[in-house]
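Multiple structures are listed underneath, in structure tokens.
Nothing in this text is a laboratory measurement; each read-out follows from the coordinates by a stated rule. What you see is a predicted model, and the numbers here were worked out from it, not measured in a lab. Cβ atoms are built from the backbone, for glycine too; each structure is taken alone.
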Structure 1
Amino acid sequence: MRYSIYFSHPQTAELTRLGNQWLGRSAFSNDKLQQPTLKDVGGERLYNLTEDARRYGFHATMKPPFQLAEDKTQEDVKSALKDLARKTAPFSLEGLAPNLLGKFLALTPTAKSQQLVDLAARCIKEFDHLRAPLNDKDIERRRKANLTPEQDSYMLEWGYPYIFEHFHFHMTLSKRLENETERKALKAAAQDHFKPVINQPFPISHLALCIEPEAGAPFQIIEITPLEGTAG
């Protein structure tokens, strides 16, 4: 079993509803959902393009998946999440919009947010005492990605290379899109599908605890907690 800390709005929120529909699955209920009918992307193709993202569920990762240290329990993770939420004030981004990260389509912020970067860094640090060290196989797998020396150092110390200044908040909408025409068509479709919630002030108001029950299984959100701190 692996655990992860996600950003997600509650199950009933409009963003969550639209994201779950796009991927064809709810990470809250684990139910399969009917995906939208898109103008220039067929239904079978959309299903294939969202396969990987569907397993992880609609979210943005704040603390990447980790196995528990031997002396830690799920209740320890829940307690750490509640503690972080009590100390953290909600805040807003300028907005989200569909954009390409390399060849992946994702919802990303329309402007930089230091508050968001700081929250992600806190999630990395404040849950790390719960994490089991990476094994040799995990380290070897990560190093196949041609990490920089700094990323390699982060991976060894914190379990994941793309953190701190390498962090990019994103809510994944597709796998790699190798065809430029398809990239443009899917981005346009996402702009239309997510129109009710993009390009407007966007609250970062909740964090969620997610589990992968066994290797390769769909990730499931088992608890979502509102940020309840006060702005300093």
Structure 2
Amino acid sequence: MPSSRLSTLLGTTLRRQRELHGLTQRDLAERSGASQAAIARIEQGVRAPTVAMLERLLTALDLQLTVGVEPLDAQLDARIDALRGQTVAERIATLGLDRMLDRLGDLPYVLTGATAALLQGAPVPVDDLEIIVAWRDAERFAGWLERYYAQRWNPRWEEFGYLPADPREPGEHRWQVVGGVLRASMVDELPAAVEVRHADRSYRVVPLALVEVTEPATADLMRRWRTRHASSAD
């Protein structure tokens, strides 16, 4: 399933190995006989490769697939532990968060979810840039999505594309855009926000306490982080 942890892990592993071999996606496509578009989707985690496809891609890198098992969500715990070893500034840089926000320009928004939690010091993994946008700005937002070639998440096909990108059209408010994946909550009025500052930049975010109440997925990550922090402190 393209949105699964395993799909993301396979895509990240393939990209890292390709880059370690000094190859572009086009180079790997020529070596493996796969299309560059297919490789891009696998690396982005939006398409789960078949075993045969994965073996073909790895063979082109002089690698082979091995299979193992580990405790459930061990990879998630490893991501949290890695983030704990970074400063907030390092986490922001790793995500390329500022570049993504620069592209939003003057669109009114507030950061929420795991993005807001990370900016407020919580070492939680961020897979999508999460923002809140008011419905009155939907037309501006639609224009922005068009300008940045947004492809909307299609749950039927479990990949991005084949749906109108306009947030006023039916569908999930999640898009693949230049620079990453964006998830938006559309509301009548933007919530009260606090301003946090890192280096020379300010970020308008939903307060952490409110994030934990309104964002169940982020609340789960926060509980997981606190549990691990408490266990390591013992």
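Listed values, structure above:
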quantity: Distance in nm of label points 7 Å out along Cα→Cβ at positions 45 and 197 - highest-scoring structure of 1, 2; calculated: 2
quantity: Structure with the greatest value (metric FRET efficiency 1/(1 + (r/R0)^6) of positions 125 and 157 (r between Cβ atoms, R0 = 30 Å, to 0.05), set 1, 2); calculated: 1
quantity: Kirkwood radius over Cα pairs in Å - structure with the largest value, from 1, 2; calculated: 2
quantity: Answer label among 1, 2 for the case where helix-only ellipticity at 222 nm (-39500 (n - 2.57) for each DSSP H run of 4 or more, over all residues; to 500), calculated from the coordinates, equals -14000; calculated: 2
quantity: Structure with the greatest value (metric relative contact order in percent (Cα under 8 Å, 6 or more apart), set 1, 2); calculated: 1
quantity: Kirkwood radius over Cα pairs in Å, for residues 21-100 alone from the coordinates reads 16.0; which among 1, 2; calculated: 1
quantity: Origin of the derived value 30, 56, 14 (P(r) over Cα pairs in 10 Å bins from 0, in percent, for residues 13-52 alone; candidates 1, 2); calculated: 1
